[in-house]
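**Q** Read through the structures below before going on.
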Structure I
Amino acid sequence: MPETQLLSFPLWSIIPFVAMLLSIAILPLAIPAWWDSNRNKALLSALLSAPVLALVLYNSPALLGHTLLEYFAFIVLLGSLFVISGGIYVKGEFAGTPLVNTGFLAMGAVLANLIGTTGASMLLIRPYLRANHVRRAKSHLVIFFIFIVSNTAGLLTPLGDPPLFLGFLRGVPFLWTLSLVPQWAFVVGLLLVVFNLYDQYIFVKEDVATPGELPSQVQPMHRLRIEGSLNFLYLMGIVAAAGLSGAFGWATGIREALMISLAALSWYTTPRSVHQANHFHFHPIAEVAALFIGIFVTMIPALEILNQRAVALNLREPWQYFWMSGVLSSFLDNAPTYLAFSAMASGLVGGGAENLSILLNSGLGESLLTAVSCGSVFMGANTYIGNGPNFMVKSIAESSGVTMPSFGGYMLYSGAILTPIFVLVTLVFFR
């Protein structure tokens, strides 16, 4: 790790980072046609990165090199999971009853920690919609899918959500996130209970209003089966490569070489018919690559400034970090939000922005890291733009004929359901 604690960046150097995050939040809504081009996203990243590149090269070329290696590892992991999960197709249907729907979401909550919230969302949303195709009210089904599978469930491994993998790259042990099982079980469990009760209520109303018995109509016409199951072995290889690299301290590049090899095996051994059934294409991962190179470069001065000024800001309570990281993750990307507040927490206990392992050497540091991890992962569910899979799931649902609420309408759901749960999380875990 490069020694950067003594580096001094001017306050204006955070402007490109703020502009990058605001662009991600605003431009998809303001100029969607322009934003849809990955070339335009790459151009935006290049323009905003240019002044920061010059500044960082002048101050510390080693820090820039470390950041680019971190970006490479980040993209390799996401790309490998994207390719491999895209080779698995869940065919057929299951019964779209409240109890079975709840069990399916619970299964997705576990799977999200193995193939990421994006991989689990893309793998499971279509069979979930097929199972409920005869239901009249469907928007709540998709909203709770976003709440659980696309966001809150991915807390238990660095593979689950991008912020946690960035923490792993910066020194947080691979298995540390398993210590967050109580918070994960609390939030996911409450959401599953609320969903089941609400879906039971809707189901009974539909059953009364539907000619014939709705329970018989939602029974599956075709048995559920999986195509491309060999890819589960490749996924296990990704998990092993990530975990063992931390345990054995592999040199930079060995882990990534293994992941790229597994992704290549998946691509060449998976029948093209499976990719076609999944509507697989590389646009989403190219979008992530184009945006995150800009995020990684522009966030360098911001992380250093937050780290150095953490003591002066005097933010020491876990609940403050939980809500600050969470609220920003609701409207900005949760990966840089996680890094910003973990850097601040690290500075508070005397550590640097590039090595977060020092946070685990004290009770306060670990409490703050726990709060930032939970806030960044959980509260990405608050809006459509809080986490990458959210808009993707919304688009797939709408293309399948589901009428989804507007941006504000979705926030009414999240405000009514998620906010009380997060208040309870604060009272139970972060007082």
Structure II
Amino acid sequence: MRRGALLSRVVDGYEALVSCERLTGGASRETSSVVVRAAGGELVFALRRAVGADETPLLGIGPGLEAEPLLFSAAHAAGVPGPGVVGVLEESDGLGAGFLMDWIDGETLGGRIARGEAFADVRGKLAWQCGAALARIHSIDVEAAGLGAKLRTLSPEALIRETHGAYRSLGEPQPMIDFVGRWLLDNLPDAGPMRLVHGDFRNGNLMVSPENGLRAVLDWELAHVGDPMRDLGWLCTRSWRFGGDGAVGGFGTREELFAGYASVSGEAPSSDAVRFWEVFGSWWWAIGCLTMAQSWRNDPEGAGIERAAIGRRSSECQIDLVNMVIPGAARLPDEGVDGSDLGGLPSLEELRRALALHDGAGAAEGDRGRFLARVADNVRAIVEREDRLGGCVALREAEALRGMSLGGEAADMRGALCEGLWSGEIATAREDVRSFLRARVLGQVLIDQPGYPGAVEAQGRLG
């Protein structure tokens, strides 16, 4: 890779590359720190680069990597905290698609930001800062920024239907997903102006310092044009609170978020619209987790155990949906009951296979190896809990579905319920449907992650 070609072209007084260290990387993106020697001393930059082909973002919403430098530049010009773009990779650089940007110091780990002692002093203003940054993002003129032809425009209804279509393509019916999809279509927010939406503005994609709070908004992979309130709802989605107490990213309140937004935009966000998008956020990520697991199913050896494990996080999002949309008491599963396989994505047997592949590959080194070992331990615990509880959950599911006059095997009845809920032929107001969903989702999350806050909240209604 010819890093020097890029650096000599975009760094004034460039003399030599000192170091290039990969920091993060997923299936399609990686970020590296780049230290160079230039006239006057050493400079540090961040290199954002595609890994192999520039893959379609999760659920196909956002632009390719070529649009990201334009998004970063437009945000920087609008006063959104974040890096300036130094230069864009060209084919002659031999590095693929990507760009070089300013280096900014700060923390991105969501748990540290939400709960770490070092950030205690800035958590009180962080939600306000996020609101102000979002208002600036939503003020960006997409056409003037050269983004008009690069970003998709999606109305709330179009986004719901497209996301549901991606879920249906997985061939794994999940009644709670179809129930909430129908609920979303029946409760669409009032139409408003369509604006630039970051699409993934959440704790974990923000850089924060203990001294100043918000330093940078990162990861524009899911940017599009749509309802700006989606960004506020996504920031409030429970999956991104990382054990913190605050409704906003685990660190703040909705009132602080709304005040920061209004201070820049002059517009008070609609709490109802934000709540709608918070429900959508859990629904969208429930499907996103299944999509991740599908990539493991398509390539078990290449995708690794982490993708398989993420599939079982869908139940966390689904119990959050239960708590928001149909809260109520549910019956706990009993141990040691014989029953059929629960199935799912991934199934119990697929989890066992993922463990076997992981163990057979041997331990990876360093932080990555330790992380994967923790993932494997968590998968082993899921397998053990499903062995104890899965039979009861499956047996009660089949009984409840037969009680709705849905004939056939459990998988067929589950699919028929999903079809009926999405089409509206089975009313979401039916108490037998709601009771079934509460019990089924609670049973699943008690297998997958019994300590998840949403599971604890749901069990709190049992006493």
Structure III
Amino acid sequence: MLTVIYGLLGLSIVVLIHELGHFIAARSLGIEVEAFSIGMGPKLLGFTRGGTEWRISAFPLGGYCRMKGEEGFKQAVERKLAHIPAEKGSFYGEAAWKRIIVLLAGPTFNLILASILFGIVAFVGLRIETLPNRIVLASDYPSLSGQAGGSEPSPAQVGGLETGDWILAIDETPVEDYSDLQDMVSVNAQKDMVFKVERSGTRLSLLIRPKLDKESGQGLIGVYAWADPLVASVAPGSSAAIAGIKSGDYILEILGKPVEHSIDVSAILAEKPERASIKVRRDNEIIDLSLVLSYEADTSPLGISFATITKEEKSPSIGAAFAQGWAESFETIGLSLKGLGMLFRGVNLFKAISGPARITYLIGSATQASISSSGSGGFSYILSFLAFLSVSLFIMNLLPIPALDGGQIILSLAEIIKRKPLLTTTIYRFQTVGVTMILLLFFIATFSDILFFSGR
């Protein structure tokens, strides 16, 4: 229930800011707003002030801003009028350039919101748990990666990377940790990249071309992060706790097999032994312990976590923070547009597109997880998530799809070019195409949500 509440709240905030942009622009340009609703569906309660009915509706998902004259289009179609009635103070009664400003205001408010949220996060600071910039080849562990014999070599293999390599830079951009590596690779699928690598004291330059993962739309090269098998924490009541493993222990062997990193541990446990001998180093002492393992879903068989690197990203001043917020908003726009381009390169649409239910769940889950793990400090992650969602809404609404803001802007521009109102039939056909496209997108998103919640 908390997940749903958090998710609906987050999604509603982003949508309401969008509608608030339309409202402020419309009122400023003399267009009357008949209703502004928090939520959708039947009205629960409301009041009228300043010529606008302010209401709370039944379904707590976003909201809407209804301007005077929106019913005029419907009436024009029903009465087969050549043009939409241009009533004073109505949306269609104002000049086309005014309508464009009103249409642009919603997405613009989303962009402003994203920049503010990114700026707050930059000023407050964001703590990221990551791992060193050292890699383990997935191909060395086919039982974990599913890369069985005869599979196509990974980009890491083709490019000459080896387990234990340190990734120092990619295309002259320094790589300080594994999160940097992920960020650079994920958005550069099918692009040649020069990796600066350190291997046993020798520096190499290798050409790597990340492959496109058609399930996620991201670039992958086929590596894991190298995490030293240093125990950071032990879950109470877990197999490790019962066996006597403690925080600070360094795992040397499991079942007599040497352990160099956390992937070795995962590979050994992938065979699901019921019991296992384990050798750890505690301070200067080597200790032999015995484990009784259980393999419950979504839990670690050992019940331990390994040491990570904590880095904090924080701007030195308020001015720098909000400058960074604007920069990050436009960077996110670029990444999002690149992601949209991936949809036309064979990406699985049912995995890459999310509907309202899944977005609500993701917002709620991220919120709950952030609060549970970091308390009030987790709000930086929540604000970042909402900022990304706000940028997505900015982009989506400006797409040249009829029925969205972008499609309406095209109609208004056409009216400016023709220097006369468009025919009702022209607008109707354009909108019919738009509704068809929206319904198709809704079907894909809904089916994607069904697959997601069914675990497929």
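Any read-out appearing in this document is the output of simple, stated calculations on the displayed coordinates, not a laboratory observation. No experiment lies behind these values; they were computed from the predicted model shown. Cβ atoms are built from the backbone, for glycine too; each structure is taken alone.
**Q** A value of 12.8 was computed for mean count of other Cβ atoms within 10 Å over residues 78-85; which of I, II, III is the source structure?
**A** It must be structure III, since only it matches.
**Q** Same structure, new question: Using the calculated result 25 for relative contact order in percent (Cα under 8 Å, 6 or more apart), pick out the matching structure from I, II, III.
**A** The read-out comes from structure I.
**Q** Using semi-axes √(5λ) of the Cα gyration tensor in Å as the calculated read-out, with 52, 25, 21 as its value, let me know the right label among I, II, III.
**A** Working: I: 36, 24, 20; II: 40, 26, 20; III: 52, 25, 21.
Corresponding structure: III.
**Q** Please compute mean count of other Cβ atoms within 10 Å over residues 198-205 for structures I, II, III and give me the label with the greatest value.
**A** That would be structure II.
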